[in-house]
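Structures incoming, each one as structure tokens.
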Structure 1
Amino acid sequence: MENLEQPDPFKEQKEQLDLLRQGVEIWNLWREEHPDIMPMFFGANFSTSNLSGVNFRGAYLVQASLRLANFSKADLRGAYLSRADLWGTDLSEANLTGANLTGATLIGTNLSRAILVDCSIYGIAAWGIQLDETKQENLLITNYGEPAIKVDNLEIAQFVYLLLNHRRLRDILNAVTERGVLVLGRFGGGGLEVLQAIAAKLREEKYLPIIFDFERPQARNYTETVKTLAGLARFVVVDLSGSSVPQELYATVPHFKIPFVPIIEASKKLYSMAVDIFEYPWVVRPPVTFGTIEELLELLPAKVIAPAEEQYQARQKLLDELFNKA
């Protein structure tokens, strides 16, 4: 049998990298002259490189590192970026139409004004990404062999996939409710500093503090948002001096049988109908009174966390008994 010389992909990759080192303009001219040759950059390291405007259309960039690189205005249509490291990569105004981003890491990635259309994004890790004016359409969130499910928003893609996989969603919700603590109160007049100090102390104690100091979701009012957050909490710490607190407690205490631990600065007064919430057995009483933030932090383990955990464990025991009998 006649010996046929097989192409060496690693040799091709080295030759293409050598060509790319001559500059983006020379590389792009070569791509125009050889549109049928697939750029082969498996596992290549482009970290911190400036490849703005590069033509990587259809390029094989599986497991490549583009960490902190400048790929702004790059042509990445149909590129294979599976398991690529895009940590801090500038992809602003890049065209990723039809790109395969399966399992890619996008942390702090700049996708402002980029085009994300018909991309495969199953298994991505997306945190702190910039999506200002980004075009997002038909993003495939399911794996090969699964029914095709597409969304038009990269940030909600992971959550939607969890909704489709009920067991995994249950695990995520359990993980949040196991350690989540909602912290309510006032933001003005030093109130936010109190809430942030409580949150920092809770983190030291291995809890996940949640402070509602962000804009409400577009399709939910403030009360609905607080109720959603309460539903994710193991217990709630609430500064009774907050102006919105009466409404928040009215909307949550009667409906969520989770521990509520009221606190109040010694110089502040309870709102007139605060006593009504103490009729509910899952509200810890009396309120924890403190003079300074330092004093409050000293009281937190014994006067806030301990009674909340006692209430939580008692209810958990009841739930276990009820549902084990069912």
Structure 2
Amino acid sequence: MPLTTAELRDRLRGPVVAMTTPFNRDLSLDLDGLRGLTEYYVESGIRTVIAAGSTGEFASLSDDERRQVIQTVVEHARGRVTVIAGCAHSGTKLAADLVRFAEQIGADGTMITPPYYGFDGIDGLRRHYELIAEASPLPVVIYFSGAVLSKVANIIADPRLLYRLCEVPTIAGFKDATGNWAFHRDIALALKGRVAVMGSAGMNHYLWGHMFGAPCFLTGLGNIWPKVELEFYQALERGDRSTAERIAIEQDVPYLRAATKHNYFAAVKVLLDAAGLPGGPMRPPLLDWPEQAAEGLRQAMMGVGLLRGRTASARRS
């Protein structure tokens, strides 16, 4: 039986890792590498991962490959970590089909953006999530990615429109990628206890999200160094804000500044490889970081004590 909406909402606590999808040099799926990453997060103490999401380059995966990625993570996790399946798609039926698959193979929840080509206003968007709820009881985390923010700007101006979406019975969480601090504050306060609000602008952003009641946050450097994210979160939970602020200022901010100079998802893979974890190349149309810039990224992370030294990549070719 899938988790109930309330059960998934209550599991969304602390850092959440949006997993990358490792590729071999020929750009085929590196499923062994994916299993290795799953095990790494389990052993590190991460409680929730997202498979085949934006960081996982879902848009460059075929539907069959997306199913393989989701199933591989679910099967390897074996219930040791909550697995949220990325099921965003261009149409409602296509997304619902993926959600049904995720339910059948034992995923704990799903993350779904609005249809990324277009939708018919707030009423069409609500109908999108209602029809998915009718197709499967699997709990849903809504995600407004950068690709759709321009189409939902009215929600930022009037958060009450978001509250209407969250009335759909399977909505357990909302991932906020707006970067708008006031919006994040308002929805964290308004939805507390009803929907888990998840920030996604780094630990520095979550310093405020935690204060206003957001229970979880999408990790940045946690993709590579999850124990640092956990140390940060545990400091906040025990009221040691000075330690949390130090980690955010000394490590999170430098990481975000360095990793966003080019494609962020590619930066994650550069650093996974440098840390001896499965990363691999990017699939077009996304590009790998230029090697000179990648070396600068590695050096920057060594300078703030995150990367201890260059190691051989665990990626299989």
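We did not get these values from a lab; they are worked out from the coordinates using the rules stated. The shown structure was predicted, so the numbers you read here are calculated from the model rather than taken from an experiment. Cβ atoms are built from the backbone, for glycine too; each structure is taken alone.
If mean count of other Cβ atoms within 10 Å over residues 21-28 computes to 13.1, which of 1, 2 did it come from? Only structure 1 yields this read-out. Using the calculated result -13500 for helix-only ellipticity at 222 nm (-39500 (n - 2.57) for each DSSP H run of 4 or more, over all residues; to 500), pick out the matching structure from 1, 2. Going through each structure in turn, the value belongs to 2.
Where is mean count of other Cβ atoms within 10 Å over residues 13-20 largest, in which of 1, 2? Top value of mean count of other Cβ atoms within 10 Å over residues 13-20 goes to structure 2. Going by FRET efficiency 1/(1 + (r/R0)^6) of positions 189 and 277 (r between Cβ atoms, R0 = 35 Å, to 0.05), which of structures 1, 2 comes out largest? The maximum falls on structure 1.
Source structure of the calculated read-out (Cα Rg over 2.2 N^0.38 Å, 0.94) within 1, 2: 2. Here mean count of other Cβ atoms within 10 Å over residues 133-140 was derived from just one of the structures 1, 2, and that gives 20.8; the source is 2. Using the calculated result 2.4 for distance in nm of label points 7 Å out along Cα→Cβ at positions 29 and 117, pick out the matching structure from 1, 2. Only structure 2 yields this read-out. Between structures 1, 2, the greatest calculated value of Cα Rg over 2.2 N^0.38 Å, for residues 125-260 alone is seen in 1.
Rank structures 1, 2 by relative contact order in percent (Cα under 8 Å, 6 or more apart) and report only the one at the top, that is, the highest.
Largest value of relative contact order in percent (Cα under 8 Å, 6 or more apart): 2.
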